[in-house]
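In what follows, structures are represented as structure tokens.
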Structure 1
């Protein structure tokens, strides 16, 4: 009778009811599953969320469309065709034309440029301000933290529409003033998230070791505390983008945002109000663009929140 010693992989492939005399333990400490980094694991969990992936694909496609289509289209956002006003959707004009005969599809693409630019730029500025402000407040603590948080409470208690209108009156209705208005207090939520995370992490062993090594406050914040709190920060920033886009659309819809002849989704919806009953397509397509973008970014934010949660790691 011959005796064969099996390794771990061969042993795992045997039926459960088979009796095995001996097992080769020379590779007992080998890890059969390849090791992965934290961010690779996050990406794998994110990919399993179908809605998040769909939202990411939609945003990428919309971004590419708003960049490429206006460059190759024969129409411009302010080009008028008075012989073809208020035309319905067709092969020539997929979204119809407006009251001045301007191609609605191209105007929606230009509106996507403005809305997405405002959303990404405002979110980036709010990210920088919120991370630095909240990180300093949480790390320094004590009276400094109390004063900085009281400033935050005062700013958050002011009606947002009040300072937005004041900024528009001072700087005019343009993209720069809209971004400034959206960045005035939108960083407060990010700052509170970062403060909470930094207060939790600043008593960790690696922070204490950094202090003993002579590292200053900025080095500990930038090199250690903020990278370890990046998960909640990314989720908070992901939700800032749709908030900024919707706020810009709301301001333009009220008539205090982007002004004609430049087009944003909110200004397109505002221009369609007088003729909405006779030509509903002028209101329909900008509203669809806003809704699709909002849902997509929210799906991405939900997917990131689940993927970055370490308790879900398998």
Structure 2
């Protein structure tokens, strides 16, 4: 297989091709991941200003994005000076992943700018396709042990997210980390856009009265409910960010740290089920998220190659 060794693992040269080259913009050495993060902040700020009549404190929201962009550029500058691997990894991973989390949360006020909640057509489509409402049908399987396992699968995602970053960086270096972060950026921003173009509130926000069987379990059920109550709001549903990001994490592990692909398999597969069983998403949301993750994994290398060609042309022009 081109670019791999006899066991299907990427060789160093193949990893290098997945690593975006740097382009200097106003003195800052930006990679394709940086362009994605800064572009997301800029587009979101523009949307705050575009819909300013329908938002609370739109100028403050846009200014916050500008301030975060400046802080992110400071991180980019500091990264160019850091030589030690651990501080470099921590700053790079934290700055990118925390901004993805910020963009997700900051998208919520924009969700109903174009249309109202679209849960009804989603429910109608699933009823027509399955002949049932899947989230209600799954109530017959609810039990405390199953709920606890599926809530564990849902919550442990927050640990796997940076874990995969560490695994690929300390095994394969910066190129592998950039490939992972850029692909995560694709799915995160695509999900944020989906929330605006087709807002879906999610099952427990749209029809909480429909559920007759409570979800009971232990520690992870408590944590899942705590996250739902304190970190989630209506919306943020389609495509499912959990399924999209989990797919990127899992397939990135397959690309770089194959044993972890098998270790994570039962958890990721259970996570897909948990999004519906635990009433965070409709089946449509989860399938859309899974498909988005696969598309991002397939599309990211070509996007990086296009970026690198542009970077090469700029270097020749500068010379």
For Cα Rg over 2.2 N^0.38 Å, for residues 46-133 alone, find whichever of 1, 2 sits highest and give me its label. 2
Out of 1, 2, choose the structure whose coordinates give helix-only ellipticity at 222 nm (-39500 (n - 2.57) for each DSSP H run of 4 or more, over all residues; to 500) equal to -20500 when calculated. 1
Out of 1, 2, choose the structure whose coordinates give distance in nm of label points 7 Å out along Cα→Cβ at positions 70 and 294 equal to 2.3 when calculated. 1
Here log10 I(q)/I(0) by the Debye sum over Cα atoms at q = 0.09, 0.14 Å⁻¹ was calculated and came to -0.50, -1.16; which of the structures 1, 2 was it taken from? 2
So mean count of other Cβ atoms within 10 Å over residues 198-205, computed for just one structure, reads 22.5; which one of 1, 2 is that? 2
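Computed from the coordinates by the stated procedures, all read-outs in this text should not be read as laboratory data. Worth saying up front: this structure is predicted, and the values here are computed from it rather than measured. Cβ atoms are built from the backbone, for glycine too; each structure is taken alone.
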